[in-house]
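These notes open a run of structures that come right after.
Derivation of every value follows stated rules applied to the coordinates shown; laboratory data play no part. Predicted, not measured: the structure shown is a model, and the values here were computed from it.
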Structure 1
Amino acid sequence: MERIRSRIFTIDEANQLLPYLDEALERLASLGREVTGLKREIDILRAIAGSGASTTNTDLSALGDKEASYDGAVERFRSALADVSRHGCIIRDLDLGLVDFYTMSKDQIVCLCWKRGEPKIEHWHPLDEGFSGRRPIEELR
């Protein structure tokens, strides 16, 4: 498996990635919904098969098809997630669209913090504080 590394960003470098991230997060969210839906359908089909109820070859075929679709969707999700990670940013919360970028402030590493829908990076936080510790970017400079 390919090693994924984080990197140190300038504010401008991180801001340049936002259009890509907006699209990538939408794709990940869509794939996540697909995976969840397929998993639910598989669970139902397995419950029916395990209940002792009469199952037909069609039922078993449907379960096999759903499992294959699920495996493919999971692989596409993993691949899309790895692609984002290769850019060096860190997805902190897919549902909220929270992404961090490591940067330097004086002699320490901190995180630039972006939430999907924000027009640019306007916040940062210390490594140990996360989203709840967001501070205005002006305090970083």
Structure 2
Amino acid sequence: MGTLQQIQRWSVLHHPRWLVIFRIALGICLFAKGISFMTNVPQLEKQIQGTVFSNYASWLAIVITWAHLLGGFFIIVGLRTRWAALSQIPILIGAIVLVNIQGNGQGTELLFSIIILLMLIFFLIEGSGRISLDYMFKNYQL
């Protein structure tokens, strides 16, 4: 049995049901941030302009917005949670390093970004648990 299969088996057996609340809260935070980015695309592009990725600001603004919307939705419903968390981690690392540490962000934004990053890493390892579409699709034949 491979390492990933052992992690999956362990997480299904040892995943407390109350962690679903944290998974859904994480997904809602990401989805809400995606909506915030969607309504303030020029502001997001302006933040990206101040980084080394300034040549790709308009493209990155669209990718980041949709990644947060789709990733947040997938995490909320528990569908491909590990993949959704993995796709969000580079974005959060970029937010912490490029935006917050450069002085463009405030202390609360930095703390919030770090908490979200830690939760993403946790759910990357832990998975979605029993109350999720992943579990339902795996164990029940529709």
Structure 3
Amino acid sequence: MVQGEVHDETSFELGGATGNAGLFGSANDLLTFLEALRCGVGEQLPPGIRQALVTPVTAPPNERSYGMACNEEWMAPLGTAAGHRGFTGTAIVTQLEGEYSVVFLTNRVHPTRSGMDIARLREELIAAIVDPEGAGDE
């Protein structure tokens, strides 16, 4: 078992410093980024960059902006939203015309890569945040 190193095999074989394993940050840094997207304010994110990150440039159902997924099915309870899902089950998403930004950091590939229930858990998490009274109705 790999410990203290990037778990992506390609990145690991190339010394751990490759772009294919994604971007990394703390929960607080990710939330700060999402809030800048949601609110459209902040020195760290100029308006033109924000617009490029939240405006779809591809058609439904697979809307993508420059770097973010937009309005995917798992984001549906949020309405108009932009976010990104990671291979390990992580997710970030912000409600562009609302009040929610969600950072979900997890690792479905530890200790094995057989766990695939994370997609449903992600959807349930978003639904519970938006409608806490409806959580557990299923």
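Given a computed value of -23500 for helix-only ellipticity at 222 nm (-39500 (n - 2.57) for each DSSP H run of 4 or more, over all residues; to 500), which structure among 1, 2, 3 does it belong to? Considering all the candidates, the number was obtained from 2.
Could you tell me which structure in 1, 2, 3 was used to calculate percent of Cα pairs over 19 Å apart, for residues 46-109 alone as 59? Answer by label: 1. Assign the value 32, calculated as relative contact order in percent (Cα under 8 Å, 6 or more apart), to the correct structure from 1, 2, 3. Working through the options, I get structure 2.
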